[in-house]
1. Matching task: 3.2 is the computed value of distance in nm of label points 7 Å out along Cα→Cβ at positions 102 and 126. Pick the structure from I, II.
2. If relative contact order in percent (Cα under 8 Å, 6 or more apart) computes to 33, which of I, II did it come from?
3. One of I, II was used to compute volume of the Cα convex hull per residue in Å³, and the answer was 142. Which one was it?
4. A value of -12000 was derived for helix-only ellipticity at 222 nm (-39500 (n - 2.57) for each DSSP H run of 4 or more, over all residues; to 500); which structure in I, II was it taken from?
Structure I
Amino acid sequence: MKHFILGLVLLFSTQLEAQKIFKTNGLAIRGYDAVAYHTKQQAIEGNDSFTLVWSDATWRFSTLSNLHLFKANPQKYAPAYGGYCAYGVSEAHLSPTDPNAFTVVNDTLYFNYSQKIRTYWLRDTIQRIKTANSNWPSL
């Protein structure tokens with residue numbers, strides 16, 4: 001029984017770790033609207049009036065509708081790798097990101113450190129995603 005409980009604790013700890021979110025002053029995505037990347041394909045700043053705390057970060061949204069969409073399914077709209085640079089995660093390190101350096105691939109939002117790094121990311125996105133997915137749990 002002890003081993004079973006220890007296994008659950010380790011599993012739960014790993015899941016919590018995987019939920020770490022890159023924050024700037026407590027804000028996820030530097031205050032940009034996570035849903036707008038999916039629905040408008042652009043970086044839109046969130047509004048102080050439409051906020052939600054999820055995964056130990058404050059998320060801002062440009063509309064009340066976007067807040068409700070996120071609240072109903074945060075895993076769908078939250079960026080991969082907690083909003084850390086996807087290219088950096090594929091290189092086995094954590095880096096901050098630029099909210100304007102993003103890509104949506106197969107309905108998943110990925111951020112990069114800068115527009116320049118995004119160009120490297122776009123050269124081999126599918127392989128980078130595979131490598132980053134492999135690296136992410138240990139970062």
Structure II
Amino acid sequence: MKAVHRNKKATFDYEILDRLEAGIVLLGPEIKAIREGRATIAGSYVKPLLTNGMVEMWWVGSNFHVTSGDPTRTKKLLLHKTEIKKLLGKLSAGEYTIVPIDLHLVRGKAKLTIGLASRRKKYDKRQKIKERDIEKNLRERFRD
């Protein structure tokens with residue numbers, strides 16, 4: 001598995017409760033951009049849409065630096081029906097969202113790790129920063 005891009009902002013702003021790996025419907029220039037590392041997932045999100053009587057998951061706001069076509073095209077995610085139903089059940093409560101966490105290649109195919117997440121409060125973010133600083137200081141002390 002070769003990670004192309006990680007969404008560090010998502011893991012800081014959200015508490016990830018559950019992770020799923022989804023396939024992506026891509027065009028030729030988009031997969032080439034992923035393989036060359038010219039893809040950005042920061043600021044993107046996943047939303048369910050009803051098409052042809054079925055609920056499908058769509059990835060919105062990603063940016064693939066391609067020369068031809070639309071670089072911010074909405075892409076369909078490939079998930080099993082049971083996974084979609086599980087996500088929709090949690091989303092209906094209204095306190096959760098689906099965020100992309102990681103874009104990677106598995107045996108030449110692009111996969112997106114998505115996470116069911118709840119937004120962190122400001123004090124939770126401060127606490128996380130404090131814990132990270134303490135851990136960094138401890139590592140520096142023991143290294144010397």
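Please treat every number below as a calculation from the coordinates, not as lab data. Values in this document were obtained by computation on a predicted structure and should not be read as measured data. Cβ atoms are built from the backbone, for glycine too; each structure is taken alone.
1. Values: I: 2.5; II: 3.2.
Answer by label: II.
2. Details: I: 21; II: 33.
Only structure II yields this read-out.
3. Details: I: 115; II: 142.
Attributed to the structure labelled II.
4. Working: I: -12000; II: -10000.
Going label by label, the one that fits is I.
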